[in-house]
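Scrolling down, you'll hit the structures one after another.
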Structure 1
Amino acid sequence: MEEKVMKDMRKALIKHFLDVIVMETLRNQSPLGGIDILEFVHNKFDILASPGTVYSLLYSIERKGLVKGELTAGRRMYALTERGKSYIEEMVRSKEEIVKFTRALFES
C-alpha cells in the first residue's frame, strides 16, 4: 500500500510540475521534440506521460511565449525563448520556497 501511495504521489507531482520539468529539460537540452520529452520523462521518472498531455502542454507554454516550436525535418522541435529562460531561472531560484511550502503541507 505504501509503495502505491508513493507512486501515486510522484505521478501527481510530475503531472503538476510538468511545465517546469519540460522547460528545465529544454534549458539543458535544446531543441527537443515531443517524443524526446516523453522519453526523457519516462527515463528520468519512470512515468509514462500521455502524448496528448505533453503536446497540449507544449502548445500551451508556446502560446504563453515561454517556448518556440519550429518545424525541422518534418518534426516540430521546441526551444526556450528568452522569456522561458527567465521563467525557469526564477523557478530554480525559488525551489527552497517550493520545498518549504511542501513541508508545511505535511506539518499541519
Structure 2
Amino acid sequence: MARTVLVVDDEPLILELTAEMLKDLGCDVVTAANATEALAKLKTDSRIEILITDINMPGMTGYQLAQKAKERRSDLRVLMLSGRETDGHGFPMIRKPFMQEDLARALKHTTGLC
C-alpha cells in the first residue's frame, strides 16, 4: 500500500513536477499551494504520512508550516525543499533543482520510500 505524501509549493510548475515524480515513485500524492491549505489538508486527511514543503513561501514559511504540522501530528515525517536556503532547521532538506533520483534518494534516507 502506497504512502500518502502532502507536497506544498507556491510555484505551480514545481508543485506539479514534484507531485508527478512522487507518483512515479509509487506515492499517493496530495498537493497544496500554500501553508494554510496544507494545514487544512493535514487536519482532514489522516492518510498523510509525509510532508514535503518548500521553505520560501509567502505568508508562512516552510519552517513555520513544518513546526505547526508536527505540533498537530508528531508522527508526520518532513522533508524541506529549497533553491536558496542551505539549512533545514533540523529537518532533512533537498536542494532545488532536483531530479527524480535525487528525490528518491532523499526519501529513502529520511522519510522512507512510498
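Looking just at distance in nm of label points 7 Å out along Cα→Cβ at positions 59 and 75, which of the labels 1, 2 belongs to the structure with the highest value? Top value of distance in nm of label points 7 Å out along Cα→Cβ at positions 59 and 75 goes to structure 2.
Can you spot which of 1, 2 the value 1.16 was calculated from, given it is Cα Rg over 2.2 N^0.38 Å? Label of the source structure: 1. Structures 1, 2 were shown, and log10 I(q)/I(0) by the Debye sum over Cα atoms at q = 0.17, 0.20, 0.21, 0.23 Å⁻¹, for residues 3-50 alone at -0.48, -0.64, -0.70, -0.81 was computed from 1.
Each of 1, 2 could give helix-only ellipticity at 222 nm (-39500 (n - 2.57) for each DSSP H run of 4 or more, over all residues; to 500), but the derived value -22000 comes from 1. Each of 1, 2 could give distance in nm of label points 7 Å out along Cα→Cβ at positions 35 and 91, but the derived value 0.9 comes from 2. Looking at distance in nm of label points 7 Å out along Cα→Cβ at positions 11 and 43 over structures 1, 2, structure 2 comes out largest.
Coordinate-derived values only; no laboratory data. Since this is a predicted model, take the numbers as computed values, not measurements. Cβ atoms are built from the backbone, for glycine too; each structure is taken alone.
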